[in-house]
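Alright, structures below, take your time with them.
A short reminder: the numbers here are calculations on the coordinates, not readings from a lab. Here the structure is a predicted model, which is why all the values come from computation and not from measurement. Cβ atoms are built from the backbone, for glycine too; each structure is taken alone.
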Structure I
Amino acid sequence: MDLSIQCQTRDLAEKPKAIRRDGRLPAVLYGHKGAESISLTINAKDAATLMRYASVNNTLVTVEVPDIKWSGKALLREVQTHPWKNIIEHVSFFSIAAQDEVEVVVPLSYVGEAAGVSNDGGTLDTLVNDLAIKCPPGSIPETIEIDVSNLQVGDILRISDLTLPAGVIAVADLEKSVVTVLSPTVGAESEAETELVDLVIQPEATDAANADTAK
């Protein structure tokens, strides 16, 4: 899905509160020209609509700034919200035009049924839901699929075991565990421990009640 948003350059004399009262939001675009940044404003309703489809550090957006005749692809880099109200207060965009590589976070999608689950009654335990990666701007994947079909009970997939798309490099700890299949006895042991706690507590509660009756 192609996303775009139109912005206007911001007069730095305008205070953020005044901008928000006017139905706009302060924003910034950087990365388009080295370390230089542009202070912008965007329509608050347009920003809210954009956030329904865009994810921070994952989604490319076409940013248009007509008054300086600039338009280009940018990552939605940061969204600041009010501390307790569910409203957007500031948005940051990072231009990718001059970048050889960008660092983004993409969701992981687990596909297939693990053999240790279907054959041995184990439980699939997903430990990571997204992954920080580095890749060319035009090669950002929407998601990274992980096939768990061959996982047996006790198997662990680490980041170093993942098959990533061409040009994509993981920037997280390669030894970090991503997904595993737990033995069915783990769940049984947890239930047994709960029952044992109940057995220990109940006699104590009974003794206390008897003591109160005796008084």
Structure II
Amino acid sequence: MPKTKNKVVAALTGSIATGKSVVLNYFRDNLGFQVISADSVSHEVLKTQEIIGKIGATFGEDVIKNGEIDRRILGKIVFSDKAELEKLNQITHPAILTKTFEIIDEISRTSPVILEAAILIEAGWYKYFDTVMLTWCKPEIQMYRLMTRDNITEEEAEKRIASQMSFEAKKPFATHIIDTSYGIEVTRFTLEKIAREICRDVS
């Protein structure tokens, strides 16, 4: 996504429990950015008749309940088989991306925008943005946050973290690394510096 005068759009990603929400909220509440969550957009997309029809045709009518996607049943299918997950991604990702940029085009007319997407790099969406921010924290802090937040065991937390693309694999795609290990009172200085940098050409 090229920056143009009076129009700034950046992207934020990071692994589970590395502080994406805290960072996003700070940009929104303190730095004047409007924010978009790709996950929220995906929920909207899954409610459209076109996508419901494609998913039903691909995964069977059992995933459709009362005219809507049963996310629990669909989740059991796709999260136990990478091939099935890839089928779902091929159906949903283009629609999510199209809807996301419709929203971005509208709201970026009046203020800078940040898109938060956990799968930004995995889905190849990073290439649409000049600024890609990647959250990170010390592994022991990530583990503690995840166990505390989701009330899960250390073993379960390890499995969830291991199932995602690693920080080292994501790092080459990022223009900015945001260390959230020490809380927002420390991290905010990094965020304010990034905001100044990416808004520098905006009058």
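To test your reading of the models, identify which of I, II gives -0.65, -1.05, -1.19 for log10 I(q)/I(0) by the Debye sum over Cα atoms at q = 0.10, 0.16, 0.18 Å⁻¹ when calculated.
Working: I: -0.65, -1.05, -1.19; II: -0.48, -1.13, -1.31.
It must be structure I, since only it matches.
To which of I, II does the computed value 80 (percent of Cα pairs over 11 Å apart, for residues 84-131 alone) belong? Of the options listed, only I reproduces it. One of I, II was used to compute distance in nm of label points 7 Å out along Cα→Cβ at positions 12 and 124, and the answer was 2.7. Which one was it? Among I, II, the structure yielding 2.7 for distance in nm of label points 7 Å out along Cα→Cβ at positions 12 and 124 is II. The maximum of relative contact order in percent (Cα under 8 Å, 6 or more apart) over structures I, II, that is, the highest value, falls on II. Structures I, II were shown, and FRET efficiency 1/(1 + (r/R0)^6) of positions 60 and 140 (r between Cβ atoms, R0 = 30 Å, to 0.05) at 1.00 was computed from I. One of I, II was used to compute P(r) over Cα pairs in 5 Å bins from 0, in percent, for residues 28-99 alone, and the answer was 3, 15, 28, 27, 16, 7, 2, 0. Which one was it? Label of the originating structure: I. With respect to mean count of other Cβ atoms within 10 Å over residues 148-155, the largest value across structures I, II is given by I.
Here helix-only ellipticity at 222 nm (-39500 (n - 2.57) for each DSSP H run of 4 or more, over all residues; to 500) was derived from just one of the structures I, II, and that gives -15500; the source is II.
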